Structure 1
Amino acid sequence: MQRIRVQHDLFDSAEEQKILSRDKPRVGAVVTFVGLMRDFNEGAEVVAMTLEHYPGMTEKALGAIAEEAAQRWDLEDISILHRVGELRPQDPIVFVGVSSRHRGEAFRACEFLIDSLKTRAPFWKKEQTSEGERWVDARVTDDAAARRWAE
């Protein structure tokens with residue numbers, strides 16, 4: 001099962017985690033990741049960030065990433081939630097969660113999902129800093145993290 005959502009609203013990560021194993025007695029592991037907005041980036045204080053996406057295209061890309069994870073590992077459930085709109089420091093941005101029978105597969109799949117999402121999902125970020133607005137470029141470290149899954 002896959003749940004892919006792109007939304008403006010805040011999500012409840014505890015509830016999202018419960019959904020991954022609810023009524024699934026075969027589940028032996030649930031691994032989740034919650035990404036938060038930081039207040040500092042590239043040498044400047046960040047007071048807000050606006051996340052934009054292309055509706056339909058973004059969900060399709062996230063679904064393809066989830067499908068690839070499901071093909072690589074034996075998973076019971078996958079959940080990807082990503083927020084868009086204006087966010088403030090410490091706001092949750094993304095929730096990625098997987099459930100499986102075994103912890104090793106759950107850990108690897110969750111890490112693969114977030115690494116892939118950071119480089120393959122069409123999101124655009126504009127930060128509002130103390131020095132003005134700026135678009136955020138992809139990070140070299142994100143590209144390196146995603147490349148290791150191709151090996």
Structure 2
Amino acid sequence: MREEVLQLLEKALEDNKSLFLIDFTITEANQIRITIDGDNGVTVEDCIAVSRAIEHNLDREETDFSLEVMSAGVSQPLQAPRQYKKNIGRKLQVKTESGESIEGELTEATEQEVTLKWKTREPKPIGKGKHTVKKEAVVPYNDIVEAKVMITFN
């Protein structure tokens with residue numbers, strides 16, 4: 001069943017190239033759970049279209065199943081390079097393998113790494129007081145434990 005569902009899912013995503021897969025599981029009780037994201041977000045209609053493309057091509061007489069297609073929530077960590085690319089210009093909180101936590105604007109996302117930039121206040125090298133310093137971090141995906149988009153309200 002897994003291969004059949006994957007083929008149907010791939011075809012559904014080919015029909016709308018702005019959508020991409022984030023997560024796909026089938027439990028022992030044949031509960032199919034699919035999480036998708038999109039370069040321009042995901043609408044309810046997108047979820048319905050993917051769901052129908054799969055559900056209408058599986059035989060419930062052969063195997064009983066339940067199907068859930070959902071969009072990646074704003075509070076869920078980023079998982080795919082394509083998710084990082086669509087969030088360029090937004091503020092991220094990134095936790096690294098070394099335990100470091102970085103908050104900064106996502107300025108670049110390649111297939112291997114992301115670049116974050118931020119400003120911080122640091123003591124002046126000479127004299128008293130602080131000055132603003134621009135910082136930058138380039139973090140490979142395999143060093144990222146968790147990355148979330150920070151939601152700000154103005």
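Results, tabulated for the structure shown:
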item	result
Structures 1, 2, by mean count of other Cβ atoms within 10 Å over residues 56-63: label with the highest value	1
Top of 1, 2 by distance in nm of label points 7 Å out along Cα→Cβ at positions 48 and 136, largest first	2
Winner on FRET efficiency 1/(1 + (r/R0)^6) of positions 24 and 88 (r between Cβ atoms, R0 = 25 Å, to 0.05) once structures 1, 2 are ranked, highest first	2
Origin of the derived value 59 (percent of Cα pairs over 20 Å apart; candidates 1, 2)	2
For -10000 (helix-only ellipticity at 222 nm (-39500 (n - 2.57) for each DSSP H run of 4 or more, over all residues; to 500), calculated) the corresponding structure among 1, 2	1
Of the structures 1, 2, the one that 18 was derived from, the read-out being relative contact order in percent (Cα under 8 Å, 6 or more apart)	2
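Quick note: the coordinates plus some simple rules give every number you see, no bench work behind them. What you are looking at is a predicted structure, and each value in this text was computed from that prediction instead of being measured. Cβ atoms are built from the backbone, for glycine too; each structure is taken alone.
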